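Some structures to go through are shown next.
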Structure I
Amino acid sequence: MKLVVQRVKRACVTVDGTVCGEISHGFLLFVGIAKGDTVATVVKAAKKIAALRVFADDAGKMNRSIADAGGQILSISQFTLLGDVSGGNRPSFTGAMPGPEAEPLFDAFNFELSHTHGLAVSTGVFGAHMDVELTNDGPVTILIELSPE
């Protein structure tokens, strides 16, 4: 599983001109589900996101979690994070889990964030062509890679 975590001041996603997810401040997550990922992988990932301390404390140090900062999450599925260009210039996506298998894991990941960790989560539309707008805060961008359980 690969995640790109961006600390944002705002973010929104539209599909066919309609806003389907929007947050004020928090994390914009791009989520790539890899072949072999399981529910245990997404549970571990959600725990990592919830505990990630990249929001400023009173001293200005990155020491607060998203919950501490009162932030929200916009979670976007993105199989292209699993693109492999080691064999040439055209990415191979053979490492990405096929959509019908990945979608329930993506849903489980977002469920964990919202129900287990109590975070406000908005999403795009799985498998759709999406337009994503954001204002990166910092900028702070973190790449997280988790091996399947």
Structure II
Amino acid sequence: MASLELTATPSPDDLALIGNELTAFNHADVGLADRRALAVLIRDEDSVVIGGLSGYTAWGWLFTQLLFVPESQRGKGVAGRLLATAEQEAAERGCHGAWIDTFSQDALLAYLKQGYEIFGALPEFPKGRTRTFLRKALSGQPSPFGGE
């Protein structure tokens, strides 16, 4: 029987092996992910990146991993423009849906305003907050949500 090792400091090679093996398994199980990075950057007047959106497309979905709007740009519709730009690119890549999660009430309201809908939540993640998961069918694409 194989042995188990618990570590807080896994090597990059060990993590790469796990990722590569899972990718190979998923490819055989459900097909090629066609995972591609996607970023929309906010630049200041000196062309320095001050915020933006980072995520990827895979299996017909856009996943927004990170979205940060600096304080100086909040309340100006920048988050909506970031999302719309990423969603347009995802649709051009053939994606039919987008998803994102947050534990910020302000971000939740911004995502709802952009047409995202809640599909799940984890209370007390982090303590005192709820992590909310949201999804959106991308325009011009068949809804991935079936008859919902």
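Read-outs: derived from the displayed coordinates by stated rules, not from any lab. Bear in mind that the values here come from a model prediction, so they are computed numbers and not experimental data. Cβ atoms are built from the backbone, for glycine too; each structure is taken alone.
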*State the single structure among I, II that was used to calculate log10 I(q)/I(0) by the Debye sum over Cα atoms at q = 0.16, 0.17 Å⁻¹, for residues 61-132 alone, giving -0.60, -0.67.*
II
*If relative contact order in percent (Cα under 8 Å, 6 or more apart) is computed to be 16, which of I, II is the source?*
II
*Assuming 17.5 is Kirkwood radius over Cα pairs in Å as calculated from a single structure, say which of I, II it is.*
II
_distance in nm of label points 7 Å out along Cα→Cβ at positions 69 and 85 derived as 1.3 - corresponding label from I, II_ = II
*If helix-only ellipticity at 222 nm (-39500 (n - 2.57) for each DSSP H run of 4 or more, over all residues; to 500) comes out at -5500 when worked out from the coordinates, which of I, II was used?*
I
